[in-house]
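Take a look at these structures.
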Structure P
C-alpha cells in the first residue's frame with residue numbers, strides 16, 4: 001500500500017507522510033542548506049514503516065532566510 005500524504009496547514013510548510021498500516025516510530029526530516037522540503041526522503045522512510053514529518057525550517061515566508069540563527073526551541077517550532 002502507498003503511504004498517505006497530508007500537506008501541513010498554515011503557518012507550516014511541509015508534509016506528513018505515514019505508512020498506510022500505521023507506524024510505531026516517527027522522524028522529523030529537515031532539508032539541507034537549500035531550504036527545500038525533503039518529500040522524496042520522507043516517502044522513502046514512510047515506505048519502510050516510519051511516519052515522517054518533512055518541513056521547511058528556513059527560507060520560507062516569515063522564516064530566517066538562511067540557516068544562521070534559526071531558533072530551535074520547541075516553543076519556536078511548534
Structure Q
C-alpha cells in the first residue's frame with residue numbers, strides 16, 4: 001500500500017498486490033495476487049490475478065504490444 005491509499009470495509013488485496021498513491025478499493029471487493037492499481041484509481045469490482053487497473057472507475061489495461069527490437073532486447 002502506498003501513501004494515502006485506502007481499503008474500505010471487508011475488501012482485501014492478495015499477495016504481492018500494489019495500490020498506487022491515493023488508490024481506493026471500495027467495500028467487499030477482493031483483489032487477487034499480483035494485482036496492481038494505478039495511483040488515484042478507484043476499484044469497484046474484483047480483479048483476477050496479475051491484472052493492472054487504472055482510472056476512475058478502475059479498469060483493466062491490456063498488455064502493451066511492442067513492435068520491433070528495442071535496446072532492451074539483449
Taking relative contact order in percent (Cα under 8 Å, 6 or more apart) as the criterion, which structure among P, Q has the greatest value? P
One of P, Q was used to compute distance in nm of label points 7 Å out along Cα→Cβ at positions 9 and 33, and the answer was 2.8. Which one was it? Q
Structures P, Q, by distance in nm of label points 7 Å out along Cα→Cβ at positions 25 and 41: label with the highest value: P
Structure (P, Q) behind the derived value 0 of helix-only ellipticity at 222 nm (-39500 (n - 2.57) for each DSSP H run of 4 or more, over all residues; to 500): Q
Please compute volume of the Cα convex hull per residue in Å³ for structures P, Q and give me the label with the greatest value. Q
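No value in this document is a laboratory result; all are computed from the given coordinates. Here the structure is a predicted model, which is why all the values come from computation and not from measurement. Cβ atoms are built from the backbone, for glycine too; each structure is taken alone.
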